[in-house]
Structure I
Amino acid sequence: MGKFARWIGCLLLLAGLPVLAAGCAGKPAAGRMADGGPDRTRITIFANLHTEEVPDPRIEERVEELTNVDLEIHWIPDGSYDEKVNAAIVTGSLPHALFLKNAASLQDFRDEMRSGMFWEIGSRLHRYPNLSRLKPDMLRHLSVDGRIYGLYQERPLSRQGVIYRKDWADRLGLKAPESIGDLYEMLWRFTHDDPDGNGLDDTIGLADRGDLVYGAFKTVGSYHGVPNGWGEKDGMLLPEFMFEEYIDTMRFFRKLHEEGLINRNFPVTGKVDQQALLTRGTAGVYIGAMGDVITLQAKLRETDPDAELDVVNRIAGPHGYRIWAGEGYGTAVLFPRASNRTEAELDAVLSLFDRLMSAELANLLYWGIEGRHYEVRNGKAYISGDVGLTTKEVKPYNALLVGGRDTIPGLLKPEFGLAVRAKAERLIEDNAAFAVHDPTTALDSPTRNERGEWLRRIIDDATWQFILGMIDEEGFRRAVDRWREEGGDRIIREINEAHRRSSDGHGTPP
C-alpha cells in the first residue's frame, strides 16, 4: 500500500533530507467512559486531512452529542497518510475505522482483507436502515472474492480539470486553453511574461505535487490519450505505461521541468504546499479536482482581492476529449479486527456510520452548522458566511461521510453563490460524456495482488527519473522490461485470462 508515498519516503531518507512527521489530534484511548452522564463508546478513526490545520472541534462535539459516541479522530496530513497507516499496521495500533487514502489504495489491501485483518461486513449491512441503501454494484467494487469489506464515499466519475488565474490570462490576452498546445502556451507565458504585472521574475505556470495519479500527471496523460490504468492493444489488455502516449506525457512533463514552467521540487511537494503556490500568487495553473476552486479562490483573495480563477475541462488531444474516470467512489473505510475485537464492538462502529448517513448528521458533516456555515435557500444549502471559515471548520469533516446524494435522501444540494464553483460542478457532470474507464477494475490477478505494489514502484521510479532527466527513453524501456521479467508478464497473462472469463460469462468478477 502507499506505492508512491513509501517510495518517496525511502528516497528522502536515502538522500538525507528531512521528512515531515504525520500529525494527529484526538483523545488518548479507545474504550468506554463516563462524563457525568451515560457511558459513551469511544471510537477511533483515521481520517485524511487535506487542509493546513486540524479543524475546530465544534462539529465533532455536535456529532458526539447526537450519537452519544466519544470520537477520537486522528487527522493525518495527506502527504504522510500512507506512512502513518503502515506504521499502525506494524505496531498493531489501527483504529476502529480506517479510511483509505483514496480509491486507488483499495487494490493494495486485498491480501490483508483475505488474511482476515478486516471484518467482512456485506452480510451485516441489511441490519442498518441507512447503510442498507448503499449501492450493491458499488459495494462489489470494494469486495474481494465476493466478500464485501468496506463502505464507500460517493464521487462523480471524474472531477479532473484545469483551474487557472483568469485575471492573469486576461492581462496577457490569453483565452481559456482548449488544447494541449494552448495549455503549454499558458504555462510558458505565466512563467515568462510577468502575468502579475509586478516587474519581477517570480511566477511559474504550473503548481504540481508528488502524486502520479491525483496530481497533474494522470490528467495530462488523459489529454495525450493514455489509457486509464490499462488499455487494449492488438487484442490484449496492457498496462498504461506500455503505450506510446505514456512516453509522450513524460516528455511533456520533462519539458515543463527543463524549462522551469513547474515548481522544481514537485516530486516531493504535498497537496497543501501545491495549493499554497497558487493561493500565494506564485503559480497560475492547478490541475486536479475542479471543485477545489472554491477553497483556492477564497485563500487567493486573502492576499489578492482582485484575483479571479476559472475552470476548464475540455482539453483536446490527439484522440479528442478524454479524461480518466474513477469507480464512482472517492475512498473506502475498513474495520480492523484487532480494534473491533467482538461483533458487539463492530456493531457499535457500524451503528455510528449508519447514524452519520442520517440527513441531520450528513448535512452537519458536509455543510457544517446551519446559521454559522450555511443557510438554506430554496431548499438548497448556500454558504452564506466566510468561505475560509467553512474550509477550516467543515471541509475536513467531509472525509467522514459515507454514501452521498444518491443514497442519503435528505442531503442538501448546493446553491452556489460563487459562479466559478457552479461552473465547476457543471463541468464535472460534463466529464462523464468522455470519461475513460479502467477495464481491469473488477478483474483479479493473484500476482498483482501479491507483487503489484512493489512492481509498480519500478515504473513510478522510472517515470520520475525520466521527468527529472536522470534517464532517457531507453532507460525507461529497460525499467518496463524489468517490470515484465519480475512478474509483470504474469500479471498481464492473469488479467487477460480474467477478462476472457468475464467476457465469456464463465466467471464473476469480485
Structure II
Amino acid sequence: MEKIASNYNDLMAVNRRHFFKSAMAGIGSAALSSLLGEGRAAFTLAHYAPKAKRVIYLFQSGGPAQQDLFDYKPLLNKLNGEQLPPEVRGGQRLTGMSANQSSFPLAGSQFKFAQYGESGTWLSELLPHHREIVDDICVIKSMYTEAINHDPAITFFQTGSQIAGRPSMGAWLSYGLGSLNENLPSFIVLNSAGQGGQPLYSRLWGAGFLDSKYQGVQFRSGKDPVLYLSNPDGICQSGRRALLDKVNDLNRLQFERELDPEIESRIAQYEMAYRMQTSVPEVTDMSDEPGHVLELYGDDARKPGTFAANCLQARRLAERGVRFIQLYHQGWDQHGNLPNGIRNQCQETDQASAGLIKDLKQRGMLDDTLVIWGGEFGRTSYSQGAISKTSYGRDHHPRCFSMWMAGGGVKPGISYGATDDYGYNIVDASGVPISPTKHHYESGAVHVHDLQATILHLLGVNHEHLTHQYQGRRFRLTDVHGKVVKDILA
C-alpha cells in the first residue's frame, strides 16, 4: 500500500509539463473526478480496520500544570517551600525565565485531590465534571517532549517537528484517508475567541509541503464562520454558479497545458467552497440543539466562540463526517499567580470537555470518535519566582506531564505511566527514573511521536507507511521515531 501511495504521489508531483501528456491528463482527470464527485482522497491509505473514524483534539495551549490537575503528589505539599534536590533535577536545562533563580522551592498544589469512579482515578477539585467521565478516559501521566518553549513545543505536537513547515496532523490524515463528507472540509479548526496567551499560527493547521487542499479550514464565531464564503451584495447563487463554471473551464485549460496538480486543487477548493455555502450555515446554526444537550456543555455553550460552544460545534461536525476537528484554547501558561489562573481555565473547560464525552457516548459516537485533551508540555514542581501561602508559579517542564484520551479504541478508566514522588521525572514500573534523552518504549514513557503513532494506529494507519516524498526524502508525521502505545488500546 505504501508503494501505491508513493507511486501516485510521485506521478502527481511530475512537473515536466508535456512529458507523457496524454497519460498524465487521464490520471489527472480521474483524480479530479474523485475530488469533485465524492469529496474523497484519490487514494485511501488504510492498513487495517480502524477503531476510530474521526478525531476531536482539545488542545490546551500553554501547558496545563499536571500537579494541580491529574498527577497527585502529596510529597510536594509536605515539602512545600523546601528546595528541589539537585539529584532530582539531574542537570535538566531550564528556560530563560527560571534559569537564573537562586533557589528552586517546591510548590505543593493548593487544591485538594480525591479518587473517583470505579477506576479510582485521582483528580483535582478543579475538575468536578471530570469526575463523571473518569471511567471513560485514559489519563496518560508519562508524556514527555524534547521542546522547552511554546512555539517549538506546539509545532512538535501538531506537525511532528519543532521546526515550522511540516504538514499538520489533520493534513496528514486528510492526505492519507480522505474525507467522509463531500460538503465539508475533512479538517476543521476552532479557536476559543477572546483568549489571551501564547499566539497561535495558521501553520499549525497548515498542509506544509502537501497539497494545499489538505490544510485545515478555520471556523470562526459570528455571522460568517468561514471568511469570504458568502456571496457579496448583488451576487445571486445562480450568478456565482455561472461564474464558477467559467473559471473552472479556464483552470482546466491551464491544467492541460501545465499539468500542475495545484490547479486541480484550486478547482476542487472552489467547488468545496460553493457546497459549503449551504453546509456551513446548517452545521453552525445550533438553534436546533435541545436545552438538555446545552446543559451538558454548560452556560457558555450559548455564547458563540467559547470553548464550550466549540466543543458542541465539534460534536456537530463529527456527526457530519468531518475527519479531524482541532480545538485550541489558550491561557494555560501560568508562570505566576497559578492558583487563580488555573482555576479560571478549568471553569472555562472542565464542564465542556466532560460534556463532549457524555454527549458522544449517549449518541453512540464515542466508540468510533477519538477525543484527545492536553497541551504542549507540563509545568515544574518548583515555583518560578516567589512562593507564598496563596500564590506560586510554574515554569515549562517537558520531562513529564499529563493528558487524556477517550473513545476510538482507547482503553477506558485507566491511568497509564507514572512519575516520581516529586512529579519531576517519569519512572518505570519499579520506580526507577527514565532518561528523557532516550526512547524507552517498554517502560511506560510516552514520547510525542509515540502519541502520534498511536493516534494514526487507531485510525487504521501504520505511521511508518504514511509518507510523502519531498526534496529527495520521504517524510512522515512521526519522522524516524514513534511506537504505538499498545497498553492503552482497548
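To which of I, II does the computed value 17.5 (mean count of other Cβ atoms within 10 Å over residues 216-223) belong? Walk me through the intermediate numbers first.
Details: I: 25.4; II: 17.5.
The read-out was computed on structure II.
Check the numbers for distance in nm of label points 7 Å out along Cα→Cβ at positions 88 and 288 across I, II and tell me which is largest. Don't jump to the answer; show the numbers that get you there.
Numbers: I: 2.2; II: 5.5.
Max of distance in nm of label points 7 Å out along Cα→Cβ at positions 88 and 288: II.
Can you tell which of I, II yields 0.55 when FRET efficiency 1/(1 + (r/R0)^6) of positions 64 and 376 (r between Cβ atoms, R0 = 25 Å, to 0.05) is derived from it? The partial results should precede the final answer.
On the way: I: 0.55; II: 1.00.
Checking each candidate, the match is I.
Using semi-axes √(5λ) of the Cα gyration tensor in Å, for residues 224-359 alone as the calculated read-out, with 35, 28, 16 as its value, let me know the right label among I, II.
Working: I: 35, 28, 16; II: 40, 19, 13.
Among I, II, the structure yielding 35, 28, 16 for semi-axes √(5λ) of the Cα gyration tensor in Å, for residues 224-359 alone is I.
Of structures I, II, which gives 65, 56, 47 when Cα extents along the principal axes in Å is computed from the coordinates? Please report the intermediate quantities before stating the final value.
Details: I: 65, 56, 47; II: 74, 51, 41.
Checking each candidate, the match is I.
One of I, II was used to compute distance in nm of label points 7 Å out along Cα→Cβ at positions 144 and 416, and the answer was 3.9. Which one was it?
Details: I: 3.9; II: 1.7.
Only structure I yields this read-out.
With relative contact order in percent (Cα under 8 Å, 6 or more apart) as the yardstick, tell me which of I, II scores highest.
Values: I: 21; II: 28.
Sorting by relative contact order in percent (Cα under 8 Å, 6 or more apart) in descending order puts II first.
Out of I, II, which has the highest value for FRET efficiency 1/(1 + (r/R0)^6) of positions 344 and 448 (r between Cβ atoms, R0 = 25 Å, to 0.05)?
Numbers: I: 0.10; II: 0.35.
Largest value of FRET efficiency 1/(1 + (r/R0)^6) of positions 344 and 448 (r between Cβ atoms, R0 = 25 Å, to 0.05): II.
Every number here is computed from the coordinates shown, using simple stated rules; none is lab data. The structure displayed is predicted, hence computed values, not measured ones. Cβ atoms are built from the backbone, for glycine too; each structure is taken alone.
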